[in-house]
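Multiple structures follow.
Nothing in this text is a laboratory measurement; each read-out follows from the coordinates by a stated rule. Everything numeric in this text was worked out from a predicted model, so none of it was measured. Cβ atoms are built from the backbone, for glycine too; each structure is taken alone.
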Structure 1
Amino acid sequence: MIRSFLLNAFIAIHSIVLCLWCLVLSLFDRDEKRVHFYGAVPWAKMILWVCGVKVRISGLQNVEPGVPRVYMTNHQSFFDIFALLAYIPVDFKFILKQELMKIPLFGPAMRRAGYIGIEREDPRKAVKGMKEAAQKIRGGVSVVMFPEGTRGVDGKLLPFKRGGFNLALKSGCDIVPVAISESYRIVPKGSLKINKGSFDIHIGEPISVKGYNRKNINQLMDRVREVIQCLMEEGRDPRMAEQD
């Protein structure tokens with residue numbers, strides 16, 4: 001209990017400091033890359049290290065940093081955010097719920113980093129947010145989103161929502177399926193207890209959206225979900241390089 005209290009206190013203080021640093025960086029960073037690589041990435045790596053959490057990653061050969069893509073991943077723990085920032089070598093932007101953008105200091109820092117907030121309760125504003133995201137992607141920026149829309153409780157894959165797939169169709173970019181396994185054991189949903197341990201990230205091959213449209217979007221959703229499910233079930237590959 002004391003350990004978790006101290007770790008949560010560290011995360012809070014560390015986040016405040018890094019948010020201030022990101023706001024400073026943003027003054028000299030028009031394309032938002034510095035904020036990502038010199039602000040968000042170090043923030044995430046430090047939290048993982050201090051909390052004693054290791055991430056094993058496979059499939060990095062499927063990542064092309066210079067190619068804009070829509071990375072879709074399942075969501076099991078808030079530690080997923082840290083792991084994705086720390087181990088996917090791409091200047092990507094998160095697509096997240098608008099409520100997070102309203103958090104003092106944290107919200108402004110995310111806006112300066114180029115993250116995109118979606119107002120899920122207001123369809124018109126949600127469409128506007130998706131258009132903004134599509135423009136960023138067509139401009140050469142990759143995005144990361146959670147098609148489940150929320151965190152799972154027991155590590156099982158939840159149903160997918162259409163928003164991210166409509167975005168992929170609008171942008172015309174490939175979807176990269178990403179599977180996170182066992183991170184819910186680090187911090188279960190609804191808990192503040194932080195456990196030591198490790199979890200896996202599996203990156204699948206890009207899936208082209210060519211041939212898909214609004215009429216057969218369900219087929220695209222099923223295909224991406226099936227790939228992520230298979231990657232989750234693969235478990236740890238002995239040949240997988242452990243990242244510290």
Structure 2
Amino acid sequence: MLRSIWLNLFIGIHTILFCIWGFFLSLFDKKNGKLVHLYAAVPWAKIILWVGGIKGKVIGAENIEKEKNYVFMCNHQSFVDIFVLLSHIPKDFKFIMKKELMEIPILGPAMRKAGYMEIERDDPKESIRQLNRVVELVKNGTSVLIFPEGTRSPDGRLLPFKKGGFYIAIRSGVDILPLYIKGTNRIAPKGSWTMKKGNYTLIVGKPISTKDFGKKKIDQLLQYTREKMIEMSAIAP
């Protein structure tokens with residue numbers, strides 16, 4: 001109990017300090033939030049994992065080519081996934097997240113400074129406009145990361161996928177790079193705001209080309225990607 005109180009207090013203060021640092025970096029950031037991502041968001045996440053006693057390993061890191069941009073797609077089990085992905089993806093990328101997260105005081109504006117983007121899920125027209133904006137960014141060399149389930153899984157099993165990320169991948173013409181995280185649901189399950197000590201594994205799959213998938217084949221691409229992520233889930237205990 002005392003550990004949870006202390007850790008949550010630390011994360012709160014730590015987050016505020018790194019948000020302030022991110023705002024300062026944004027004054028010099030001419031590359032769509034790259035400085036804020038690499039020198040505020042990444043160390044923020046690594047320190048939280050270290051202080052929380054959370055350790056992990058990466059399988060398949062060689063599948064990430066630093067000179068290429070991707071639409072990263074990852075399963076979602078826990079808020080700890082954010083820290084894991086920031087700590088281990090060795091390039092600048094932008095989270096695509098639901099609008100509600102961008103409305104969190106201090107943190108939301110800091111995420112915008114890092115170039116992270118929101119999707120309005122309750123307004124179809126606005127959602128399409130935002131998706132098309134993301135498509136243009138990806139075409140121009142920006143990597144993005146999407147949780148295709150749209151929310152955290154309560155038991156670690158893959159939920160049904162939403163189509164938005166696959167629309168972005170097909171329209172932009174870049175590869176999908178599937179990611180699978182195991183173990184974070186035991187560290188901080190959905191509905192919990194406390195973190196236990198524990199271990200995780202991040203599995204990086206092989207790139208999935210979108211060249212053979214047109215707009216009419218979005219369902220096939222979705223299903224193929226989901227099958228690959230299910231296969232990846234069996235790689236590590």
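To test your reading of the models, identify which of 1, 2 gives 4.0 for distance in nm of label points 7 Å out along Cα→Cβ at positions 188 and 212 when calculated. Corresponding structure: 2. Across the set 1, 2, distance in nm of label points 7 Å out along Cα→Cβ at positions 132 and 196 reaches its highest value in structure 2. Set 1, 2, criterion distance in nm of label points 7 Å out along Cα→Cβ at positions 20 and 148: the highest-scoring structure is 2.
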